[in-house]
Structure P
Amino acid sequence: MTETMGPILDDLRAVQVDAVKPVEVAPGVIRRRLPGTGRADGWLYDLVPGVAWPEAALHPGEERCYYVLFGELIDRDRRLGPGSYLVLGPGSPYRPRTETGARVLGVSIAP
């Protein structure tokens with residue numbers, strides 16, 4: 001992970017998200033793993049226009065929060081544009097898609 005600033009304090013890390021190595025986790029879905037604590041971990045997802053997550057994601061035992069930075073996600077027939085914030089409880093199914101493409105910030109919170 002490339003950091004634009006080194007550790008300032010033992011409990012603070014900062015990165016330039018576009019400098020974090022991208023990984024294609026499914027066709028058209030790019031993920032960047034952001035610094036976390038192990039209890040709360042961050043992700044940045046870029047989805048290309050027309051892509052759908054390949055299968056319903058289930059995350060038993062952890063909560064997931066997503067914030068749409070730009071573009072639009074569609075989940076359960078809800079259109080979630082820039083500024084939308086979505087919270088999923090443990091085990092909630094989540095299978096987003098996008099017609100426009102999207103950049104989404106995600107946080108996983110372990111119990």
Structure Q
Amino acid sequence: MSDPTDLRRKTGPECQTMPDVRFEVDRLDRALVKLIAERQSYMDAAARIKGDRDTVRDPARIEDVVTKVLAEAKRQGLSANIAEPVWRTMIEACIAHEFDVWDELRNEDPKRAEG
């Protein structure tokens with residue numbers, strides 16, 4: 001029995017036309033945006049919870065996340081050449097967002113905090 005929440009028309013190997021491919025890519029992009037928005041909500045929570053601005057960037061945690069992502073990418077058949085740069089870019093954007101939220105929640109001027 002098929003999953004009623006799976007709106008996929010075709011798998012990658014079943015696609016025979018570019019409109020088929022584009023439909024599926026657009027469907028996946030919408031799903032990814034939803035998941036990344038959920039991830040962002042946890043960055044908002046981290047900014048709220050962390051008491052010290054210096055703890056926003058955690059190099060050990062970054063490497064832990066990337067290691068876990070690469071292991072999962074391998075299990076799922078996702079190229080590490082895609083997974084690693086995508087996650088490192090997303091992590092950096094999330095850290096920048098977390099700094100912004102941290103500052104906003106505390107009415108901090110980042111130039112004053114860094115200088």
Structure R
Amino acid sequence: MSHFTTIDPKDALKLMEEDSEISIVDIRPHVDFQREHIPHAQNLDYDGHHFQEKVEKLNKNKSYLIYCKSGVRGEYFMGKMRESGFSKVYNILGGFVAWKVSNLPLTGD
């Protein structure tokens with residue numbers, strides 16, 4: 001069963017706590033990711049080289065929580081993941097900005 005939805009930051013944190021297998025994907029530019037990001041996130045720079053190739057290497061049967069800076073690209077990317085055959089993807093409403101404003105955990109390199 002496929003599942004694609006946008007959830008608010010607090011629900012995203014709850015999902016992360018309940019599903020230790022979920023993969024967190026930050027699609028912001030690498031420099032922003034290095035500055036600070038959601039713990040355990042991997043960076044797939046949406047504007048970076050070979051982005052689509054990197055996405056195609058992801059396991060389509062896993063669950064993903066994705067976010068961008070404000071949620072707009074995340075919504076678009078979630079649609080692309082659906083078209084590519086992924087089965088379970090969540091997008092954070094308001095993206096990284098909403099996560100940070102909600103005072104949720106952050107980490108930096």
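Quick note: the coordinates plus some simple rules give every number you see, no bench work behind them. In this text the structure is predicted, and so the values were computed from the model without any measurement. Cβ atoms are built from the backbone, for glycine too; each structure is taken alone.
Data table
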| quantity | calculated |
| --- | --- |
| Entry that produces 2.4 once distance in nm of label points 7 Å out along Cα→Cβ at positions 53 and 93 is calculated, selected from P, Q, R | Q |
| Structure (P, Q, R) behind the derived value 101 of volume of the Cα convex hull per residue in Å³ | P |
| Source structure (of P, Q, R) for distance in nm of label points 7 Å out along Cα→Cβ at positions 13 and 37, computed value 3.4 | Q |
| Computed 0 for helix-only ellipticity at 222 nm (-39500 (n - 2.57) for each DSSP H run of 4 or more, over all residues; to 500) - originating structure among P, Q, R | P |
